[in-house]
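A.B. asks: Given below, in the form of structure tokens, are the structures.
A short reminder: the numbers here are calculations on the coordinates, not readings from a lab. Source: prediction; values computed, not measured. Cβ atoms are built from the backbone, for glycine too; each structure is taken alone.
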Structure 1
């Protein structure tokens, strides 16, 4: 699973001077992987890293060597976020990782979990991991078995949708496709429920039905809503998106997924129009005033032309949120048989 790491200064000062940890964790795990390093725009962390190493020349040399290599990596390897008006280093780390805009799992790297006891409720609510040295020297496979992760779920969803695209027909119902999605995710070990009656219905009367709910140890983890389209039906899209973000999401979970089963004629043209519609939504009026109207749409690559994906970055009550939009082309495209007529 891909992670965004924000490193506590005390962890860095304690471990970066140890050559075995430097090579295994700082170089292999942090630098050579696809994981991100999160720093604050105010540079409080960078300054504290250097200040904490003044009495250890070897550790300071290792740090400058690591930063030089980190700065040469591709854009996106280092992620900048705001630490706000933090008054302590622990609060700086917490505020920085909280405000980071990323689809990766979020991690605070610390040598002492107790330093973050003040923030533990929010850390748990926002699904931020607390990693120690032991976690970082354990294989990713072991960690994956213990915890489900948003980026891992996103990858699994893409794989399931590509499997669906290989077998589904244009006239398959939305419920049929949702059942396939549910069964395949269940086979991968997710706690998943379908047609769960949660939240307020669109009419405001009674509870409404959300397509899929994923839980983690019986706690709400994320929400998945699906729709079947043949065109950019703005009202229909808005209805489902509002249902996902607000009507059936009273807890305002920070990650959600909106899936389209597309059975129209021109998938690429439809996708461009769909992105344009989503990017034009004023979230502060579409959902409610806690949503920031300034949002970001980022097209994401997939391995298949028949599967499209974008990230819609949101801000809710000052905290970053993300909805991943998937679209899968259902059914084979019709072929013009006139092309095969003898001349």
Structure 2
């Protein structure tokens, strides 16, 4: 008998408990917006959803009995909707689908994404995506995947600037957002690097946030072995003053680092943790800088992959200070410029 993902909808009691846990975060975000001053922008950040279609799968292992990515996504969206002031922008930093590693995710996993976002996110709430290695990995994107994203993604998602990967530039509330496609173990292609150079040549002043699934910085778990190591791109970002932040996922564990005047934030996973509970994030941007970063632990029972254990989480939040990366024991001076 094929294994089947759980897809158990949250109960009314679970949803209400999730809403109640958001009040302290809501107050902290409101205070951060006031402190950030006029023009503050709030981002809600969801990473590593790892959604499955509502059908049978041949093998899913722990997903069958311990992970319900659909339920976790519903709880995360419920928590975001309970914020007193809704975010200005939602970002999805990759691995929206689950089964595209090492090829390309089946398109019905994006149908599940569309079902959830249509049901739970306001139609006029702006959003931007990045793709991860579980969306498409070691092969170029097919025209069919481009079409599936256009059909099942949010209506305001820009088309890709090129056919081989999913990358684009978008403007929102005085900020420029650049999405890069980092695939699996492949380096960012020269087509993305040349396009990025052209973006900065055309506009080197607008404050910019880069969205990319695989981070360059480390978080302290085994997924660090699979972080970005495309240093030509990193050095371009590093020497471009208008880049204020790089937002990533992939590691299923949160971290915030300050590295050479730029803030690097890595968000936890909605689906399952790797040494950290499931969760999502909030970033408050000031006029031209990152003001505050918050991590919201997901309310309910979540699964931690290394320990192979599920545990009930109270749904607390924490402010994530951006520590000096060069002073961290995780910093590798042989790889990163000082």
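A.B. asks: 1, 2: which one has Cα extents along the principal axes in Å, as calculated, at 54, 44, 41?
C.D. replies: Only structure 2 yields this read-out.
A.B. asks: Taking -10000 as the value of helix-only ellipticity at 222 nm (-39500 (n - 2.57) for each DSSP H run of 4 or more, over all residues; to 500) derived from one of the structures shown (1, 2), identify that structure.
C.D. replies: On the way: 1: -10000; 2: -7500.
It traces back to 1.
A.B. asks: Okay, moving on. Who wins on mean count of other Cβ atoms within 10 Å over residues 89-96 among 1, 2, i.e. which is largest?
C.D. replies: Largest calculated value belongs to 2.
A.B. asks: Which of the displayed structures (1, 2) returns the greatest value of relative contact order in percent (Cα under 8 Å, 6 or more apart) on calculation?
C.D. replies: Top value of relative contact order in percent (Cα under 8 Å, 6 or more apart), among 1, 2, belongs to structure 2.
A.B. asks: Please state which of the structures 1, 2 yields 0.25 when FRET efficiency 1/(1 + (r/R0)^6) of positions 137 and 241 (r between Cβ atoms, R0 = 35 Å, to 0.05) is computed from it.
C.D. replies: Label of the originating structure: 1.
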